[in-house]
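Take a look at the structures below.
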Structure I
Amino acid sequence: MNNRSNKVKHLVLSAFIGSAYAALTIMLAPISYGQIQVRLSEALTLLPYFSRFSIPGLFIGCIIANLAGGYGLPDIVFGSLATLTAAILTNCIGKSNLKYKKLLAPLPPVVINAVVVGLILRYTLNLPLFITMFWVGLGEAVSCYIFGLLLVSIIERNSRLKKYFID
């Protein structure tokens, strides 16, 4: 495949990832927002483990999901930047030579979202900070360590999916 068609493939996949993130989050709104949340779309934040082209899609998908979430500008800006930062760090882990990098890959989304979303919810809903961070982190761990690692394993074992997601 030439460089131009590779760029088009990456753009289309990034758009697909962003729309999937937004759609999953909004369709599962009762469990995607609030102090106790399991945002299943966060499993997609492990895709940068394979390649960087998924990062813009995740960022834009998160912006759209946070626009629909109703927590205002702090969530739209800082919540989306948290997902962007976590995706970049997950990509760095994926490119590293770390021994247990597959198990470390979910850590950035879990920790960053626990802290940032916890702070956002403290500010917007006046919830207790550390309890909120704990619940957000726990939900994020479920999304990333269970569903995200399952997604990574499925991609690694499927040669057709590898062609799409692995740079």
Structure II
Amino acid sequence: MSITGMNHAVLYVRDARVHERFYREVLGFEANIEDCDGKYVFMRAPGSSNHHDIAFFTVGKDASSSLAGQASVGLYHLAWEVSTLGELAEVREELARQGCLVGASDHGVNKSLYAVDPDGLEFEVMWLVPSEYWGEAETTAVVEPLDLVAEIERFGGDRGGGG
């Protein structure tokens, strides 16, 4: 068996349509399957070759907030990868404009922004540093403040990331 990556995530949310609008407006996702009653929506990220990258299922407006990491086990966050640091800078501006940006970290191997969706579920948008620059960070849990301007000066805004 050889797993090649994560294909999609499915989340229970208060209102799938609210999440559809948020992911479309903030991250450019497109809906490819929608229930006419708003019970579910399947979405694909821009540039993705997956059938869908995320699906939302409505559980209702009275659903409680997630206590994952506070008082229960559960998913911490999903991470969405962008191709360049220039794109990460664009995403940062949009997340800040939408008022959902909650943090930014330099993890050595990736440069990350953290935000929350309409139900307060956290997600990450990140750029993967080219592997030849990982060094000790490959085997160390690095969490430093992100200086995106300095990273763009170092790597360039159009350089592709990854291995």
Structure III
Amino acid sequence: MELQTRGTPLPPFFAAVRRRHPDVDIVLLPDETPPEAPLLEPVSGRILADALDLVTGIATRAWASAVGDGQLPESRFVFGPDPASVVARARASTVLDTSPLVPLAAALSEGGWALGHESGAVDVLFGRRGPSQLVASYAPETGTFVLTVTSDPLPVGAERARELARR
């Protein structure tokens, strides 16, 4: 870094400061460049398949504990938090007369899940275990119950992410 002398022109704001306060030294630092995100190696097809199998299995067991009607969740890849990643997601929904969140919470806590609960117009049960997240919601007014299980983000590259999310 090279220091500029007093004769070097300053940006307008700092030039005004120097005129009003000639005894104050002004030091302008160069713009910071944001650190580059580490490049993550794309995961293999086997890891993708395992992640999809894992969330499907968790969602199927959780659904059986909550509802027990034998419905299988819809499982697929969706875009992750950045354009070069995907998450495996399994989702199922139905309309029920009573909330299934209490029996579901009991079954999940026995399975080692860290759980949380929020009440409101929609009751939400959320949990995390290993690389999986679960969100179950029940709207008492409509009776709608939705269960979603999602994997942690999987780096695959932007082109592969678009391909997987379209399927």
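Computed from the coordinates by the stated procedures, all read-outs in this text should not be read as laboratory data. The structure displayed is predicted, hence computed values, not measured ones. Cβ atoms are built from the backbone, for glycine too; each structure is taken alone.
Quick rundown of the values:
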| read-out | value |
| --- | --- |
| Value 27, calculated as relative contact order in percent (Cα under 8 Å, 6 or more apart), assigned to which of I, II, III | I |
| With distance in nm of label points 7 Å out along Cα→Cβ at positions 44 and 60 derived as 1.1, matching label from I, II, III | I |
| Test item: FRET efficiency 1/(1 + (r/R0)^6) of positions 28 and 140 (r between Cβ atoms, R0 = 30 Å, to 0.05) calculated as 0.35, pick one of I, II, III | II |
| Distance in nm of label points 7 Å out along Cα→Cβ at positions 52 and 84 - structure with the largest value, from I, II, III | II |
| Among I, II, III, structure where helix-only ellipticity at 222 nm (-39500 (n - 2.57) for each DSSP H run of 4 or more, over all residues; to 500) as derived comes to -6500 | II |
